[in-house]
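Below are structures written as structure tokens.
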Structure P
Amino acid sequence: MTQIEHAKIMNPASSATLNLQACDVLVLDAGLRQSLVTIRSLGSRGLRVAALEIAHKVPAFSSRWCQQQIICPAEEGTEQYLEFLEQVLDATGARVLIPSSDGTVALLRQHRERLGQRVRVALAGEPGLAIAVNKDQTLEIAQRLGLAIPRGISLSSVNEVDAAIREIGLPAVIKPVESWVESTEERARILAQLATTPDEARRAVEELTALGGSVLFQRFLSGRREGVHLLYANGQIYGCFAQWAKRTDPPLGGSSVLRQSIAIPEDIGEPSERLVREIGLEGYSEVEYRRDSAGVPYLMEINPRLSASIELAVRSGVDFPYLIYQWASGEPINEVKSYHIGGWMRYLGGDFATTAAAIQERGRPGVPSPLHSLLAFCASFFVPMGYDYFDWRDPKPALSASAGFTWLLLKWLGRNLARPFRKQKTI
């Protein structure tokens, strides 16, 4: 399981003069699921939507509502990416810019004033956004407001691990204070790791602090993972939605791959609103919780950008991408007061990946047995639910995503089926 997703700085050749048409909104990070949902939401409402990505083949490019597919020759987060983006904005005259990845958000934050002369960026203002992306600051404010937070301490080096183990114990979750970390030559999105032994804890802290960031060493919670999604602006909540994640990729906790819409629980709904108001975090945010074995909810973090699981909210009746567009463009914002409860959504490729990970990580805390994982994976096919990427009105993205899933499946099967033969050959 890759814990750090790296992006090396590149110096691509200058792009040719862009020949683009006018559009209303430019959606960045087109390779992400939430970007496809955004394109469908806005395009189906008659808005002219263009999408940008650094890769050539992404499902969103084949959407009937993606009027322009723009391929950037530079890695995200670089100055070359920013310059290319400015060319696109000048050529299209887009009114609103919607990002979805941590790296793109970090770049836009650095150059918000420069880009603000060309387009309305759909991001919360500073300093609210700076607080939201920093788990230490978020948890400090949450604790002051009376929200339960996991027992934990902040570490900056591997030398502090032994003291952390004595205070917090094992197993523990080790996560970055900020998920996106940059150095002069490299940028990385850092994921949480589970440590069950002192050696695992030392390796995790050493790896996660390699780029200079600090980490949180937190008590491991094994209960249900729930999230409250909000659109807050002008002192008002315009949309609120809740879901729980039955399975995530990776299994410890990451992107939800099997999820259900739920009524907003009283013990996390009102506290989430108070937290967002206190921080002053306008726009969209997802406030994430993990319950303990007794069912008590503990705040994990706030995600202040469109999250990968957003399609369930849209299908349930809370169209966050459109609310975000209304907010960013300065239009009146629709107020959503209810939504469908009990609907299921599944990301099949991610669900396969987390099932495979559960088999490989059997015996780890919070990871079900291989048999249970396989049975649960198969049983989900018999439950009525929607699937990420698939929409009868817009089938091509699902076909594109299926090709990628098939390749993942064949690659995994080939690697694992060949393993016994490789072992036999070395005897």
Structure Q
Amino acid sequence: MYSTKKVTDDLIWVGANDRRLAMFEGVYSVPKGVSYNSYLLRDEKTALFDTVDKAVDRRFLENIIHALDGKKLDYLIVQHIEPDHSAGLCDLIARYPDMKIVCNKKTLGFIQQFHEVDIDSRVHIVGEGDTLSTGKHTLRFFMAPMVHWPEVMVTYDATDKILFSADGFGCFGALNGALFADEVDFSRDYMDEARRYYTNIVGKYGPQVQAVFKKLAPHLDRIKYICPIHGLVWRKDIEYILGKYQLWSTYEPEKKGVLIVYGSMYGNTESVAEALAAKLKIQGVKDVLLRDVSNTHVSWLIADSFTYSHIVIACPTYNLHIYPPMAYYLEDMKALNLKNRTCSIIYNGSWAPKCGDLITAFLTDEMTGMTILGEKILITSAATEENVNQLEQLADALVSSLKQ
């Protein structure tokens, strides 16, 4: 059964939701599902923006047939070739053999890798700043390499002021009957998933996001709609989501607060982390978040790390190395290019406490702009009165730093 929604008089959402998927890309849990967005522009010539994942291809085709209402499909615009946005390509070619595929040169190569299909006879190559007229609509293409694949491009409809943003401004979570961000309580129900999506999928490529912002600068204050390929469409408060992307892509924290990420084998390091959180609260620090590194998926830890200005890392030594779940978290921070955070270190060890120095070296040598605040605090098995005093000093140092 078809299920479409109108974006504008000429633009129709023809995507689909997937609530059966457990792990997006086999990496990120999506308990609230995910949407695969595709948009059909009805003009003198019809143009479809991207396709969908194979899991929802049947619903997608039903939507296309209904939205076209007997018209032929003239163009398929491939902004991103990753399979969750291109699995429907061959089915569309079979159904609409005269359809032109609009893409850039890099995309063409990827299409030939993913699909055994005659592409040369039907491809229309576009480059930076090229335009395509569908009648009353003029589409302009901007290359967005490494946001988050090398072939990505975005499209600006100059007529209706619509930015088709590929994976930019995307979000985990099925749409649940809505289409627009202003139809839901976005801050309450979707913001955490939007942040987790950006920081883990796109987060490494902040400079590339900034480069696209510069290309789009003449158009940014005119945009009336942002249409991503995952998540909700923006038609109101666009400056809100643009502001979030500005922070995330420049690695500026959203909050002046303290994230305490701890690992604990028998509860002793956890007790220290809890004690530090309590001391910070007593001193009036509003934004304090504790995360157990062993029980929290690293994608949430990364999202939190992009959010908070200060990070306290607390864990035991394990086989003379960093506690494995903490080491994985640190490696992921590095891989996603997180930078410019203030960090403090608490480490534990009963007989060979080595991880404090290893964590310090990782933060200072392997990452960029990470400032170490205060002296490392060593817990020898369980906390002592001396450790209590050290926690007081660390809390004071964190509070002082938060005020700067």
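The numbers here are math on the coordinates, done by the rules we state, and not lab data. Model, not experiment: these values are computed from the prediction. Cβ atoms are built from the backbone, for glycine too; each structure is taken alone.
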Which of P, Q yields 1.00 [FRET efficiency 1/(1 + (r/R0)^6) of positions 132 and 276 (r between Cβ atoms, R0 = 41 Å, to 0.05), calculated]: P
Quick check for you: by mean projected area of the Cα convex hull in nm², which of P, Q is greatest? P
Given a value of 11 for relative contact order in percent (Cα under 8 Å, 6 or more apart), calculated from one of P, Q, which structure does it belong to? Q
Among P, Q, structure where distance in nm of label points 7 Å out along Cα→Cβ at positions 68 and 364 as derived comes to 6.3: Q
